[in-house]
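Q: What follows are several structures.
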Structure P
């Protein structure tokens, strides 16, 4: 059974989302929090499959709640709700660790579609693997176990970061387009959401110790996409 955590200080918003989710998926369990601190506490207690966070909440804001949750679980999908529809706000949410972003007022059908897309992505990340491995300049990617190490040290990647690395490293030496990466990782409706991709590629590079100006692993192909330089050994 899928468990969804909704955190918003507006009871009407929580009610609308809860009713919409129960109508579409009656077997899902919905739990709610009225502030960021309660959201973090419920997350630790209930271990939900997906989290919906309002960006502006009392006690603990959505950004800090997101960071706290992400420190404890790198895989759980997190969707932000906010009243502001601007690129800076989106980037702030993505930088904090969110996977998606939706602006109030929103269509319950759109939110449901985004939730299902995130749950499918998480499931693919857990179940899809190929029998292959890449080793290059101290970086080792095991596509069977999804284990990534750099200089024999474990690299903890979110499911989005791993999926991006998988798509790049399984096509070594080839330019993988922005549109392809966005469609494969987030879904076809995100093929133009370049800010999502840039934020997560930056996070991935940071974890791999990769310098965008002088890369070891991930090269930027301007206006095209990205290229993983290694060849499988």
Structure Q
């Protein structure tokens, strides 16, 4: 069952360019009956592996800004462990509500994705460095807390504020979140929030699903997929908030 959940999460994530965490966590809670904290920690372990694979794929295409990735990672590594620790201190109900609001935020960013390049603002020099450091710090904390990858926040920030191309922003965010995700995942593990027996099925499922989703995305209407997925995220988010 963990392989199937990873596969479904990876396919949906690959179809619309999101990490699988936003799908994995609701499925692990709803189907496998994991605690919310445990689902976040387990998801982040799987997300770290998919980020590594994704970063390698983008690097082969030359779509990674290594300098930007290093700046993002520098602060994300520091804050991801605090995000994981903060999530651990929240009650089950509070963490579920926070995750619900996060899903609604993600749905909005997903719908805005096609329009980001047209809105691009340019930060250069010291402003560029500061933007990357602040983005990394904020995203690292959110990733550790929510158990997801950081692309949802990092990519719009890099496209909007730095004028970076969409593919380069995605590749750079994936590379930056590999070490940050690993630190957050290890923190969750130390806190007892990782279900280790699920990982041998979950990780291969997400990796395969992400690949298949990326391939299928070229044959399906991206705009319609994005709207449908955003609506599903809003519905799921509202259910979490009302619990």
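Throughout, read-outs are computed from the coordinates displayed, never taken from laboratory work. These numbers come from a predicted model, not from an experiment. Cβ atoms are built from the backbone, for glycine too; each structure is taken alone.
Q: Out of P, Q, which structure matches 0.85 when FRET efficiency 1/(1 + (r/R0)^6) of positions 96 and 152 (r between Cβ atoms, R0 = 25 Å, to 0.05) is calculated? Can you show the working numbers first?
A: Working: P: 0.25; Q: 0.85.
Clearly, the read-out refers to Q.
Q: For relative contact order in percent (Cα under 8 Å, 6 or more apart), the calculated result is 14, so let me know which of P, Q that is. Before the final figure, lay out each step's value.
A: Numbers: P: 14; Q: 43.
Comparing all candidates, it corresponds to P.
Q: Tell me which of P, Q gives 13.0 when you compute Kirkwood radius over Cα pairs in Å, for residues 160-207 alone.
A: Values: P: 10.7; Q: 13.0.
It must be structure Q, since only it matches.
Q: State the single structure among P, Q that was used to calculate helix-only ellipticity at 222 nm (-39500 (n - 2.57) for each DSSP H run of 4 or more, over all residues; to 500), giving -13500.
A: Values: P: -13500; Q: -27000.
Derived from the structure labelled P.
Q: Please state which of the structures P, Q yields 47, 40, 34 when Cα extents along the principal axes in Å is computed from it. All intermediate terms of the calculation are to be shown ahead of the outcome.
A: On the way: P: 54, 33, 32; Q: 47, 40, 34.
Value 47, 40, 34 for Cα extents along the principal axes in Å corresponds to Q out of P, Q.
Q: Check the numbers for distance in nm of label points 7 Å out along Cα→Cβ at positions 56 and 72 across P, Q and tell me which is largest.
A: Numbers: P: 2.6; Q: 1.9.
The maximum falls on structure P.
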